[in-house]
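Dropping the structures in below, format is structure tokens.
Every number in this text was worked out from the coordinates using simple rules, so none of it is lab data. Every value quoted in this text rests on a predicted model; they were computed, and no experiment measured them. Cβ atoms are built from the backbone, for glycine too; each structure is taken alone.
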Structure 1
Amino acid sequence: MRLHTTPIPHYTSPLLTVPHGMFTRAGGTSSAPYASLNLSHHVGDAQEQVLANRAIALAAIGLGRLVAVHQVHGDRILRVDEQHTRQEHQGYDALISALPDTGLLIQQADCQAVLLATPDAGIVAAIHCGWRGNVLNLIGKTIHCLHTDYGVAASALTAVISPSLGPCCGECLHYRTELPAWMHDFQVRPNYFDFWAISRRQLLDAGVPAGNIEVAGLCTRCDPQFFSYRRASKTGAGTTGRNGSMIGLPAIP
């Protein structure tokens, strides 16, 4: 994982050979409590500020258009086409695209973004994955969709798990009723879980080779360079912005 400081702070992975970025909260236009690169329209920030922030982030990775969805912690997958570049769509938590010069945005404040690409850069996908997404196996469902609808073999994919809630802070008090039994093996201490490892296991189970997976290993709750809903809730604020992770295919020369 590499940190770029210009034009705004963002992380990239050497595994992904297409335009992408996992952004911090810095470099945008929004005021507190959304300071400053809030990328979500659904947390109370001014619409014009969010649009400006999205344009800044998109330009930072060299893409011209953006597709975003209003995420709901479900398992619906948006197969992106030209019509989806004109508005934000409700009720999806994963996106797949073969469109050039088009970024896919995942908005997060402790949840994971899982970014997927093929080495020949023919298809990209982005997944919003909190613990509910793990329970629904949205990772496996997206990879299955890539195979059945786009002919992409799981063995050809590279995958990156973004900065997100780490095992240090992944508390799940009601795990006995909320998490399936197999996930209980990923408990690192009482009531705390390694959701990075859970997502990695789901990638492996879906057929992605171990060497094609990178985990950023940065906890959004611990690291103040990121927005964190859990951190904001702990301090009593409860309101915060959303980090963003983007991936897309480059423009056709």
Structure 2
Amino acid sequence: MSDFCGQVALVTGASRGIGASVARMLAERGADVVINYRNKSSRALEVANTVRVTGRQALLAQADITSESDMKEMMKLVEKQFTRLDLLILNASGGLEKDKPADYAMQLNLTAQVRTVDLSLPLMPPGGRIVFVTSHLAHFYGHKPVDPIYEPVAQSKKAGEEALQLRIPELASKGIKLVVVSGDLIEGTITPKLMQRQNPGFIESRRKHAGFLPSVEDFAHAIVDAAANTQLESGATIFVGSTEWEIA
């Protein structure tokens, strides 16, 4: 499959986990990939090597997405090497980190996401696609219960998603679509592990209630398929894993 042949994709938070898998899959399907990472340079290099093995180009782009200056420099690198950006995968997120300001989750999941789109748009031609990666707990925030430890993340990611949805008319005028991919707890990823520390048994309880939890590969496949599916309407949401749950 080479449905991204000749296209350039930027994946934020691509040095590990879901982002790393998405970068590899995009390359396997023909895309050159910009691998954004904050500080895991050795891991990012490993991801770049998996991209290059496919015969595609990989650009390592270190930038903290909450830093406007970092992001502007990264976009200059992208423009210099590729001149264009066809796919923007907004994968990087967080908000449970220690020793961060009280508004860090909003900085990361709202402000930085919108700014990344703003900085990317000048490089995106008609036909470009933006994929916002989120969780069911965030997507349904305000409608379904959320564990208190995750609430700052859910609230801020919901705010980020809503802010991007408001941009759909502007994006449409440029011929660019936005798609949301929302996942249940993903096996082996950091956020469920952090939640488990505060609430022992949390992951197993969710797995039992849902029947199964998607793997990193499952979720990455869904993200890449969503980026490839030109028939999806702008603003469409793809759900991965069960959307029904209970929180004690």
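Numerical summary
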{"item": "Among 1, 2, structure where semi-axes √(5λ) of the Cα gyration tensor in Å as derived comes to 28, 19, 18", "result": "2"}
{"item": "Entry that produces -6000 once helix-only ellipticity at 222 nm (-39500 (n - 2.57) for each DSSP H run of 4 or more, over all residues; to 500) is calculated, selected from 1, 2", "result": "1"}
{"item": "Structure from which 25 was derived, relative contact order in percent (Cα under 8 Å, 6 or more apart), options 1, 2", "result": "1"}
{"item": "With mean count of other Cβ atoms within 10 Å over residues 82-89 derived as 13.0, matching label from 1, 2", "result": "1"}
{"item": "Given -0.46, -0.97, -1.18 for log10 I(q)/I(0) by the Debye sum over Cα atoms at q = 0.16, 0.24, 0.28 Å⁻¹, for residues 50-105 alone, calculated: source structure among 1, 2", "result": "1"}
{"item": "Ranking 1, 2 by Rg/Rh (Cα atoms, Kirkwood Rh), for residues 146-217 alone, the structure that comes out highest", "result": "2"}
